[in-house]
Structure P
Amino acid sequence: MIVAPPVGLAPGDRAPNFALPDHRGKHSMFYERTRGRLNILLLLGAYRDPRGPATLRAFADRAQQLEAADIDLFVITLADAPTVRAAELPFHLWSDPESKVLRAYFDGLGLDLGGAGDEALALLLDANQRLLAVERGHGGELAERALAFYRARSAPLASRIRAAVAPVLLIPELIDPAMCRALAALAEGGPLTGAGRPGGQEVADPRIVGPLRRVIGRRVAPELTRAFSFAGISFDGLHLHRRDAGPGERIAARREAAVPGHAERRFLLSIDLDAEGYAGGELNFPEYGSDLYRAGTGGGTVFSCSLIADVQPVTRGRRLELRSYLKALPAQA
């Protein structure tokens, strides 16, 4: 069974942008303050001591550890504007005494908005403001759990200087492991895809299609808008593809937009359902060099149908993929 996450914020979603009065006495926006680093968004209740409650002081005590881990901390609190302006803390604080932002975006996460300021909700975000996990607690215990979460994650790949790179969008953890397993079970018995067999297995059950469209749409659309200034997408079907290792036919590199009948298809979305279950099968865009692209289990790769895409042969196991073409919504009359 495919179950979409709740309407409110869930892991995989981007934390919304907002504007509130901050500790400098100015209105500022969240996205304007981010710097391409990991982010913790700390949600606090009301307090009156300018030093902040124990939870805020615990994070302040760990400011050097946060900096060493390339983590920026941001705070939204129900404390009033004068209290926030009086703070002397190494973080960016926003005052939301009427809980306009907290209720609009974060109420469903379980924050007790009427409670004391000591308990907090820590939203652990990646560098793209996407929610990774939510931790609830107070004091040093919450701060330590947040730091431990980031320490346990894989270290980022070393930087490389590139002379050319394909304009490809990789969205890690686009769908969760439970969704991947459910779709992989459907794909296991489906048709192989390759030369002469391009269609794959259509996902037609509305109990599956509906939740998938909701979760994929709300996570892909903001990324397309941010990366390519492209807004308003519709799905041209959802199809499962399975390719087993072996000497079978290689999928010929092609430009999707040049295929008859594909003119309205703007982007192709490919979601890897079991990256650990195979070797090979990466995407290459030969017009932009020899780099190979792979988003990991549950991760999505989005690229323009005007690019030449080449799928490498699967050398071990079987590659399971959910694929959809994205089209522009019709213009309003």
Structure Q
Amino acid sequence: MNRRDCVLYALDHRPTDPIPYHIEFTAQALKQLIEATKNPEIEKEIGSFLHYAQYWGWPTEEPDKPEYFKDEFGVVWNRSGVDKDIGVVDNPQIKDIAALDYKFPAPDTIRLRGDIETLLQTRKDQFTFMGFGFCMFERAWSLAGMENVLMAMVTNPDELEELFERICNYFIVLVDIALEYDLDGIYFGDDWGQQRGLIMGKANWQKFIKPRMAKLYARVKSKGKYVIQHSCGDCHEILGDLIEIGLDCYQTFQPEIYNIAEVKQKYGKQLCFWGGVSTQQALPRMKPKELQEEIVRVIKTLRSDGGLIIAPTHALPFDVPVENILAMAEVFQNQKRFLS
């Protein structure tokens, strides 16, 4: 069984040996790991069962403003602070949702095709997919500001629905292009949760976001591909909705937010879970041996009948000690020894 087969088994809720794993790094965390190990190939040697590229606007550095990046939507991201990978919005493009005079850019389909073709040329025996981040709620607030989008759900719902519809139609074009290629699935990234509950509440999520995600999922399912959804935070209220519209795999599965055993029992026959190793608590705070014991606990809790891609719950931030990264990789690479 190769790595792709293991992921397919997990997605289809069949037991796998080994359990597929993945580690994603922020630029800062990977730099620290390479410097500490003096091994520029360390990420490749740790390995992964997943192979993917992500689109979220292709930010490029502003020529006269170091650490400021403008994406193709005209949004400038300030990365001069702690967050060097995404940053914070410097200049929302939509000043008044009620007016909604923003014009979406023409999708750079040539660049998208190039990225996908490179992705396919570099895959080995891994499960391969294209990711689309900031694809709905995050795209709306990056354009108009978080507070404005949340207020518009009450004050200007019709205009906000129009904005979400335009965002959806923009991403349908990109998703349809990706589906022309021999990919295993499509990943959508859009943060809806906070530490407890949804940022916008269940009713607003169902009104503004669910119908558009349903359209995007339907495009993917019509081609027989898998749908993966990333959302940080507590999304327990809508896991049933996501299953209803066709979700196969939910990422990220945070043990400090969810009772992972209860959620596995309730949804484990319908959802595959990607994550489980806390980047909020376990990875930055535990000692290496304690961390390994926690990883074993999570795997044993979630591995029954497949349905698990074990991984950190987010791209590794800079505050995770190098020894903990290596301790985690040791468990992932030596599952028979740790799980026996």
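What follows is calculated from the coordinates using simple rules that are stated; it is not laboratory data. All of these numbers come straight from a predicted model, not from anything done at the bench. Cβ atoms are built from the backbone, for glycine too; each structure is taken alone.
Which one of P, Q has FRET efficiency 1/(1 + (r/R0)^6) of positions 82 and 258 (r between Cβ atoms, R0 = 25 Å, to 0.05), as calculated from the coordinates, equal to 0.45?
Q
Which one of P, Q has distance in nm of label points 7 Å out along Cα→Cβ at positions 146 and 234, as calculated from the coordinates, equal to 1.6?
Matching structure: Q.
So Cα extents along the principal axes in Å, computed for just one structure, reads 61, 46, 39; which one of P, Q is that?
So the calculation was done on Q.
One of P, Q was used to compute distance in nm of label points 7 Å out along Cα→Cβ at positions 242 and 266, and the result was 3.4. Which label is that?
P
Figure out for me which of the structures P, Q the number 4.0 belongs to, where distance in nm of label points 7 Å out along Cα→Cβ at positions 42 and 282 was derived from the coordinates.
Source structure for this number: P.
Here helix-only ellipticity at 222 nm (-39500 (n - 2.57) for each DSSP H run of 4 or more, over all residues; to 500) has been calculated and equals -12500, so which of P, Q was it run on?
The structure behind it is Q.
Looking at structures P, Q, which one was Cα extents along the principal axes in Å, for residues 2-137 alone calculated from, given that it came out as 48, 34, 27?
It traces back to P.
If you rank structures P, Q by mean count of other Cβ atoms within 10 Å over residues 154-161, which sits at the top with the largest value?
Going through P, Q one by one, mean count of other Cβ atoms within 10 Å over residues 154-161 is largest in Q.
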